[in-house]
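Just so you know, all these numbers are worked out from the coordinates, no wet-lab data involved. The shown structure was predicted, so the numbers you read here are calculated from the model rather than taken from an experiment. Cβ atoms are built from the backbone, for glycine too; each structure is taken alone.
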Structure I
Amino acid sequence: MLLNKKNIRWGIIGCGNVTELKSGPAYQKTVGFELIAVMRRTPKMAEDYAERHGVEKYYTDADALINDPDVDAVYIATPPDTHKFFGLKVVAVGKPCCIEKPLSTNHTDSLAIYNAFNAKKIPLFVAYYRRTLPRFLKIKSWIDKGKIGTVRHIQWQLCKTASEEDLSGEYNWRTDAKVSPGGYFDDLASHGLDLFCYLFGEVAEAAGISLNQQKLYTAKDAVTGYWLHDNDITGMGNWNFGSHKSEDKVTIYGSLGTIQFSVFDDQPIQLKTEKGDETLNILHPENVQLHHVEQMRDQLFNPLRTHPSSGQTGAHTSWVMDKILGNI
């Protein structure tokens, strides 16, 4: 259906903050894509988004957008507890879909989404866009070229202070256990864990300890985990969201050196070996999901192309997260 079209027309369900700069404009800037419809439950907010971004249609009913014959594909940018609900509606009408990360709140639902799309051979993408960013592709090239020899271990320390919103007790879906059981771990750690699977391959085993230390909200706020990749690379991570200062540091240990970088902070990447050190500052695009969206376009117009962040890889990341949280 899509291969005969010059342009694929997209609709967005849930035009919140993530779509303002990170993702929404990428669908408009990508040659071969059009953003023609958005949906938000509040009419004024849906209309405002459409007007500001020059989008032709706006809806307050997701079903209306999904079933709109002018919409060829759907991007689901709602909180994770609704991803399965909307994803199954999209696959039922046979339209390609991109779903925000994490794919769902747990591995069981993530697998159900993936299986539904896979059974119908309909493309499903997950917005783990770090797999397409030049900064992390450079790190992958260093690894693939053996710059640090054989990779032995990866370690990630991510700490953040409790925000004013956290301390105030104001509602935040990211810390509501019914919406995001792992709290900021679900929202943030998922990015890094998915990136590690991209760099080093699938995880064979994982485990961890998770709890709510601060009691500021219902979701977990402290997680420590460890895992083993299929190729015997070990990994360890610590994620704490009640620390006295923020820190985001990844170290990859190899037989000949190390690579250091940040998953979220705009910091240079560093290669350190006995032959010398190399430091590079590779900036992200203005719309950080641009390369992710462009590569979705490439696969949709050419099935021989494979996008690095699929429903299958997204479901695997959900499995790793559930293992660390002790849910499976």
Structure II
Amino acid sequence: MTHLRQKMLDELQRRNYSQNTVYTYLHAVEDFSRYFHRSPDRLGPDHIRQYQAHLFRDRKLQAGTITSYVAALRFLYVKTLRRPYLPEHIPFPKRPRQLPVVLSPEEVQRLIDSAENLMRRTMVMTLYATGIRCSELCHLKVSDIDSERMVIHVHKGKGGRDRDVLLSPKLLETLREYWRWMKPRTYLFPGTVDNWRADVPITPKVVWKAVNQAGKRAGIGKCVAPHLLRHSFATHMLEAGADLRTIQVLLGHAKIGDTAFYLHLSRRHLQAVASPLEAIEVSRPDEVKRSRRLMKR
């Protein structure tokens, strides 16, 4: 390990960054250094500008992905190398604000019923019933299921925050049947080591594959991924009458603005007010002339 890598690692760890963030930042800086075949402490603003253009132009990465690279480079130069003047040379890319796709309740039902086995069915149901993130599902433990209070404890979610989420009776019934079959010890969804079942967390890749394959078996044309179930959970909760603050707490959002985003997806809120067109009188469509000819001047 190089001295610079160790120094950056120390800065990340003493700020208690998550393991995922540490890995992402170190990987991004390694990629930056590899592109120029030089140590990052010998590179400057012109190299950073060239590298960011390379990520967009040559590697065709999405703005959201490039944002993580930018955050890593900012941390390296500002926090590790103590060059506070550099952030203006490392701009975050503009990210298009696109509405996420959501599943209808009928599609969720088909998705759950199309899961390949009981373990995969339980994973899909847990994602939808609680709205937790894929990484949070992977690290759920058997002890996190609190059937007395009907909640599931999520430890060290995004931002290192703990929270409780809903445990519905229907999900509890499935979890109990799953536990009697799988007999998990520590982690609710155990992974594998050398292709043998072990008491380790399952990987996000396994969860993604389980959800995606269930979507294909269900004949759902949308790209079905774990986060799609989180979007669907929030939207369906909002349509059922839950308030934004409650959904914010359940999702673990730090800002209410992130939760308010789902107002754009809720049919109940979209249909709560009428279009201004409804307030004016216009002629009936069956009375309008059908000719496509242009009027002569």
Structure III
Amino acid sequence: MQVFRKLEDIPTDFGPTVISVGNFDGVHCAHRRVISQMVARARVLGAKAVVLTFDPHPIRILRPNSAPPLVTPFPYKLRLLEETGIDAAVILPFSRDLSMMPPFEFAEEILSVGLDAREVHEGFNFRFGHKAEGNIDRLREYGHKLGFDVVVYPPMQIRNYVVSSSQIRRLLQEGDMHGARRLLGRPFAILSTPGRGRGYGTRYTVPTINLARYNELVPRDGVYISQITVNGETFNSVTNVGNRPTFGPDSFAIETHILNFHPIDLSAETPVELTFLKRLRDEVKFPSPEALKAQIAIDVKRAIRYFRLSELRLQ
């Protein structure tokens, strides 16, 4: 997948394109449905399949005080987009100037002239241009004038949920990992690096990795069966998301206890991918570290059983 961070970077001989424009936060099942059809059409037309997205997320410029945390931070989103088979991602820096662009100017300068669009694939509720004045009807009208077709997708529904980033966000904030997994089409995961812990994991329980400060979306506080990938190796684990109340007032932390631990090379810059598989329980304040250790032993047993059953299902 080629990545272009401004229209001027696109080679003049790049060719015609089939495009989808959006934020693609989560790269969830509905996004993938649109992209897969877009890629198929590009192959038929002899065009390039291109996703056009923005950095930062527009809401962080337009309404910074109400911007929600992202389901997938930008580097993770790019990785997931690459897995869809698109030819290129065009990342436009989102600014006040771009937000002021009238809808027709966006369609003409960016989609038609900048990207030589032949088809534009969008969800039913797509909005674009200044004050989101552009909608699907306007896009069709502009496409007729500028020489591209518009393919519109109805809402996608899974188990009575309309698939959307906001719905996935709500499910994760409720701790519903199974529901979020259905809509994402994969388990929810975060990418981070190790942070400095206080040593409680080593002193009282089991080998532990604390993640560095993470400002995007995490599941509701509690204890989860998880997997953590470090240096290309995946370990089964149990993760606590919360404030560790047993040890007194403290800052929020994401603390992962590795089940099949062996010594690994780890630095403050080591990439870590943490995947949440199943919620076990709420975070609880225990009367002592010993009581916490006893509960962790129970959590570990439940996690080991979960992984054993998962292995049996794969056989």
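Identify the structure, out of I, II, III, from whose coordinates Rg and Dmax of the Cα atoms in Å, for residues 101-140 alone was calculated to give 13.0, 35. Intermediate values should be presented prior to the final figure.
Working: I: 13.0, 35; II: 10.3, 29; III: 9.6, 26.
Derived from I, not from the others.
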State the single structure among I, II, III that was used to calculate Rg and Dmax of the Cα atoms in Å, giving 19.8, 60. I
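I, II, III: which one has semi-axes √(5λ) of the Cα gyration tensor in Å, for residues 53-164 alone, as calculated, at 38, 21, 12?
Details: I: 33, 18, 16; II: 38, 21, 12; III: 22, 19, 16.
The value was obtained from structure II.
Can you rank I, II, III by mean count of other Cβ atoms within 10 Å over residues 61-68 and just name the one with the largest value?
Details: I: 17.2; II: 13.9; III: 11.2.
Top value of mean count of other Cβ atoms within 10 Å over residues 61-68, among I, II, III, belongs to structure I.
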P(r) over Cα pairs in 5 Å bins from 0, in percent, for residues 69-252 alone computed as 1, 7, 14, 17, 17, 14, 10, 7, 6, 4, 1, 0: which structure among I, II, III? II
